[in-house]
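The following blocks contain the structures, represented as structure tokens.
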Structure I
């Protein structure tokens, strides 16, 4: 009888696990970095693993994104490393209203994504409603840390019109100081994306991007212009080779870049050349060139080799990065 009870309990637990809607995905990479900064050479390496845990029950999902790195600050035990909980949030529905709450940020392809760092917060809430081609949303951007949520200056709201003569238009009030407008679409074989923000104390900021194809080449021209360097805090751009949000470019007020991409027998080659306005100092721009080769390997991994050459206050800085990554 005891054996039968144990067997039944085991079967029940296995069945419960099988019925649960839980998934684990992720990616990992190893990076080798060689930098020659005007004659001073450094070599570093890093291993990074990202895991996404997602649990789902009906219309409700819970997501946890964890990042493990080997090059983090040394802790009290003398061990180098870092665990970062990048995203931790819940999505659900209340009637026809979607609810997203927790710690999350927008991507660089989102509205103003190439301008700001995505508004990551520890207690962010977004409510959304869609009717046909029109979506409206509102929420609270919370706080950068674990502080209280302020209902006055952290509230945001916006509307997305998904088909205005074939264009996607978004109007957003970010907080009590900033409003923005964005439009993206295509005409005559050219994809375009234009976004502009108006801040009461930091002035106007504009991002524009044009992309087209000529033969086997994909050509992109992007520009970024701000009245105030403080308005540009994106530090992981999906378009620009160098982000104006980097600490050593704190004076930068914009940049212009030409990006050409092509496929050469299974290897994607990306060439970027640009100039960052006031990227070195308030009187000196930062010119740069970047060449990147990406190839999918038979093993399932992807190899990426990136070489970046940029001007410095004195001389130049050359960086070679070799990356091996895999998604699972």
Structure II
């Protein structure tokens, strides 16, 4: 199928309109302008002659941001979503041609829409105390789930609320401008005297954990909307990544089934979506009750959990296995 940049631009405009309704037009515009300024500065440093993949990716991202910014005035919903395909193409002008040329040079570079949903998860006005994992850990609310762990005062002592806010803005811009984990890691390190004196792995752990949190929360919220439209047919299933770094707690919770608004249970407390802890790589798999459960989403055995526990050289017995299902497995695929 041929690449049509109009589809990407239309997706960006629709997502921007949706986001502006949630966090406000001014905050949406501010978020985009910060990303625009950062990309502008980096591209000026590279020079017009740089045609590498990295430079091309930055230019395509900037083009998409500028296209959305052109519509961020007045009633965004009317201006962006209400445009016909013809008027949208005219408004985009040379952006369409550039995206097509860039995609021909580096296949796929122009086809990825802006990560609006994930980026706005870091907006405190939108998500409050749950806008980042660090902010959630410093809050008594602790994700608003009964039985969740209480305030981690040590995190506030390490970073402070202002620093956590800077982390959130850095990660938000990083998602919009498609930065690497390494770039985001370096930036949050510069924003924190504590991290400057800590091993580099600490900052990378924060970035990877926060990005997993943003992607999982965006996916969870999308699934909840889909569930409403499908008449309550969806469930969420917790799926771990299995390799030589997978911890025993991930073995213990893999395959857990919940209704969309029911919390998962972990050895670290309750959660609506991963991560349950730093470096947690679990994801949510949306699943219809009319589909059978595939084998790869079946729970691991108690023996496998125990074997992994011993391989980690843990003492004593592992914690009790959480409740694995609130919707009976035998009811699926009927």
Structure III
């Protein structure tokens, strides 16, 4: 998930060997349920949760970072073995966590004021939520999967109620990998094309209609994730045949260019500002050493990690603070 506003990152392919300050991992409160997703509000409260596919207790875990930097256990709703949190998005004092469960779509809302999570009424008829984008207080959009393709919904009450669905128009077998909406509800969606790489769709009318971008080629992209947009300028994390890179567009998806090449296998990108981001993942699948790096104006700097035994599975940023998680590890840093 990437929280960015304003113009996009400056284009620069330079890679620096200078390291960031040491980042020390803290053990999660539970080691029996793996952490899978982390989110940070724009006011810098971070929260992480995880669910288990085993029919034993606990079935879900969570914790949040207080203003003084301490991580504290969070009460999380119980789940069934099929429940999975796919992704999240936040506003100033709350977040939506979305995913799938045995009954279909799953939507949870985190309230940073009370530090509580509630189960919201998810859209019916879906097989699971693939992407979510919050663009104002309690106001978000999501894309879910059905047998006829991706559907688009909006909410203005934190997920308690949802608009009527709109079908994006992508082929039925394709699934969304990212959604980025702006306050005027101009949206860009990344769709994993089952036959031809990544497809990009945009809407300038609140999701009522969607147009595929056809003036560029993303055939060599196997994924496009962690996308965020502002004033029709967007950045995202692309997986190419030649490796991972941060990419940008200045014209709402008509053309894309490289911001920085990334080594290793990168799973997530998040930013505090347009020039200050973090990425997390592992060195490679054969040697899954955790990898965490900052990206400042396109310059990549590896972090030195301590007490981080597993790959970085997700990263998130507020306006000043970023958080990263491993399977049983939490950590914070200022990029």
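To test your reading of the models, identify which of I, II, III gives 3.1 for distance in nm of label points 7 Å out along Cα→Cβ at positions 134 and 190 when calculated.
That value comes from structure I.
Distance in nm of label points 7 Å out along Cα→Cβ at positions 286 and 302 was computed and gave 2.5; which structure, I, II, III, did it come from? So the calculation was done on I.
To which of I, II, III does the computed value 15.1 (mean projected area of the Cα convex hull in nm²) belong? Derived from III, not from the others. Please state which of the structures I, II, III yields 11.0 when Kirkwood radius over Cα pairs in Å, for residues 54-93 alone is computed from it. Here the read-out was taken from II.
Taking distance in nm of label points 7 Å out along Cα→Cβ at positions 30 and 198 as the criterion, the top-ranked structure out of I, II, III is I, with the highest value. Out of I, II, III, which one gives -16500 for helix-only ellipticity at 222 nm (-39500 (n - 2.57) for each DSSP H run of 4 or more, over all residues; to 500) as computed from the coordinates? Going through each structure in turn, the value belongs to II.
Read-outs throughout are calculated quantities, based only on the coordinates presented, and are distinct from any laboratory measurement. Source: prediction; values computed, not measured. Cβ atoms are built from the backbone, for glycine too; each structure is taken alone.
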